Structure 1
Amino acid sequence: MTDFEERLASSLARNLPDFSAFVSLKRLSGGASQETYRVEIEAKDGPRTLAVRRAAISVGGTGQGPGVAGEAELFRIARAAGVPEPEIFHVFSEDEGLGEGFVMEWLEGETVGGRILRARELDEVRPRLAFQCGEVLARIHGIDPVAAKLDEHLATVSTRDYVTEVWERYQSFDTAMPMIDYTARWLLDHLPEEAPPRLVHNDFRNGNVMVSPEGIVAVLDWELAHLGDPIRDLGWICTNSWRFGRSELRVGGFGHLEDLLDGYESVSGIRVEPEHVHFWEVFGSYWWAATSLAMATFWRAGADKTVERPAIARRSSECQVDCANLIIPGPVQLVEAETPASSVDMPRVDELLTSVRDFLREDARGTLEGRNAFLALVASNSLDIVQRELSLGPAHLRGEGERLRAIFESDEALEALRRRLCAGLRDGSIRLDRAGLAEHLRTTAANQLAIDQPKYSGLAMAITEGCQ
């Protein structure tokens, strides 16, 4: 056994009364901050499966969420309030040498968002999931933060501060994305009335709930929890990014808003206004548009040089179009593709890109396994973006420049005009209803998305004037 397995087996022997023998350990997933393992043991009454959640790096004391021990406590508190959750058996202590983590009950169910929408075994329960999500969220939000002593461990975040924090973080990237600045201004102009802060899961979405044919089995990943406006959770599960292509079903791609609100009211007695959900739905796309740009910052700084990081950053345009669809709907004119400029004809630059893309996607990928196979696919998709940039980019940039020169009555270069627009939106000198501004932002966002990810459902919605 590895050192980690030996230490884990020792911990289980001391802390699980029915433990008999350690059998196996398998890592299931992992990201920048969390690891999840499936653990097989022999118990006194037979074979048993457990789950271990562990921090890949120490996250305690950072101010960015409750920390791993705090997350375990949130599982316990939510479970006691009737939220479907696994039982927590043991939280690692510092002297065990296992890092920050905990052992919990193993539950069976589907957690991959796209599979939840497609799995045939979930066909019967899927129409009821939106109502169940409302019930579960009402139980979470009904937890008294003071009685549960959550106010001693979780940050309290006002809505205004949340919008501003995201805006400031985006501005630190030093990139001009006027649609993000416009959305920040819109959000600050439409702040809902502040209410007493409640427990906010802050990542409640399709993909963070475990589903079985009986319904919701567990709410996962409490690592971003805080105290604030609970309707943030209802808006986040409605955000288009988590509908996985089924944009017509507003709640997670599987249900309707009315069902979500009905479920919430059935437990809480509170009827949430759709406009309140709409605000947080806009915020969700705004948050993800800004947050995805951080991936390019990590890559440029050398913190993570994988091919995946810059590809994720390009997905900011998906969320920017979602923002446009929600707050400035209207007609969109997409540019026509042009033949890419190339120094020679045999072969052209686009043909070279095609040959490399096809090699990665069809040849190299088949010889690789696991994450490397996935990264080969990501790399080939990035080359698709480059090809679309070559054919659509020139006309897209010409149109953007023409619209900005008309707005400002200036012949400045495109980048200077972009930054001028961002600066004016940030300092308030440019009104959101300025003539030509909404049309410009919407058209620019849609044409950028046509380059970055033309199959994203938000582009189809933009073409049909942003109806959701």
Structure 2
Amino acid sequence: MKKKLLLFACIVLVSKLLSAQQYAQFGTRSLFDSFENPAIKAFTLDSSGKYASNFLLPNFGINAANRGSATEVIRRLTTDGIINTTNLPIGSGAMNTLYQNTNVYLATFRIFSSYKYNQEIGFAWQVRSDANIDYTNETLAILDSYRRFAQVPYNDVFNNDGYQQSYHQFSVSIRENWDKRLAFGVKLSLLSGIAYNSLKIDDSYIYADPFNDRLDIGLNGRYEASFIRKDEIDRNTFIPNFRNPGAAISLGTTYQSRSGFFLMANVKDLGFIRWSKRSHIAQINTLKSIYDVSTKPNSQIKEEITDIANEIDVESRFHTFTNAKADFMVSKNFNFYKPALIVSKNLFYPGGDVAFVNTFSHNSFSASITPAYNLNQIFMVGVQAMYKTPNFEFFLGSDNINKSVDLGRTINNADGPVGTGYNGGSFYMGLGIKFGRTVNHPMNLSTMPGVGGEKTHKGFFRSIYEFF
């Protein structure tokens, strides 16, 4: 079980962390917006082409945040590539929190399928990942040196709790108007799991005995993973193979009031993944003594600690939920200015956001400023610039601009880390192109439903309603 268990928190910290809620995109009617929020329409009548795609140019985002007393250790790790916990307090029970959510659209294709009810059908391939972990200062300290724990017994110092999950998502979505003000959308997805790790330690103990040259480690908890050893990872791990299948559904609705308010509500990515029978579960209840520690390098000591679960590892299937969210948005246009209030809450895992998007538009250009409060007690300020016409759109931005600037300066600064407060960084961008014959308003069509042999379009959601 190499580089797992106590190393799990560190692995998540230094791995590539991708995330993008991109709240400034909500309600823009971009291609990204239409796939993220199932009831949003992407096409403009009498202006847009019939088809839309990103032409394999990813809509992606990079965003991560880490909060707690270990922030300076992480900054120094970013600059020097080493973990130095000399000044990190231990024994106080201090906790740190890391969270991230990935959403990368690799391929998208959308069709304006019916003029009646403005029906649109979309197909997408995404790669998603999310993580939320609470880890102790002592978890980083043991990676630095066991000698920080000399002579004094420490209890509950490795009581970490967290998970990381990544998967491919292949989806088909459909949206249409119910009437002039109300619209519905649904997105059905087939999932292929890439990797999963979760660790929950309920009780822990460490004592470095200098007189007997011995290190005692005690752990009680549970570990689940889709893989453990390096030889279980190959190229096929990252290619969709449905060895770890799953399914998800997103439902959404929008309403345009007579007074000009735009309302949107979603339940997104409600689903599960069944990890294969070659996955691993370890129910840990172990006290282990490591002898002759003064003659062993710290790397060997870490190996012996993380090997605790090897003897009790069991290969078995297990199921996990996807990180489903419930969203609500209300917005209103005031000429060139559009404010929007967005509330998003995770349904099965910790976390959520409250964001206030301020968008200023001029012709085809717009700029947004988005202060947001994450329920992990993290405050962010996002910015976005966007160019959008009926047949072309390009946007870029950051969900956390000030921390992104600090992170960039830290990476390029050989003299030491830059910034204060929590660690964080974010960048996202995307592109969409519409092509094909122009989608016309029904009054401008050369044919009419029910005339000249053309069948009357009943509508997807009306058909479901009449069926039940």
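Bear in mind that the values in this text are calculations on the coordinates, not laboratory data. Because the structure is a prediction, the values reported are computed rather than measured. Cβ atoms are built from the backbone, for glycine too; each structure is taken alone.
Numbers at a glance
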item	result
For Cα extents along the principal axes in Å computed as 77, 57, 44, the structure of 1, 2 it came from	1
Among 1, 2, which structure scores highest (criterion: relative contact order in percent (Cα under 8 Å, 6 or more apart))	2
Structure (1, 2) behind the derived value -3500 of helix-only ellipticity at 222 nm (-39500 (n - 2.57) for each DSSP H run of 4 or more, over all residues; to 500)	2
Structure responsible for 0.15, with FRET efficiency 1/(1 + (r/R0)^6) of positions 229 and 253 (r between Cβ atoms, R0 = 35 Å, to 0.05) calculated and labels 1, 2 on offer	2
FRET efficiency 1/(1 + (r/R0)^6) of positions 221 and 237 (r between Cβ atoms, R0 = 25 Å, to 0.05) - structure with the largest value, from 1, 2	1
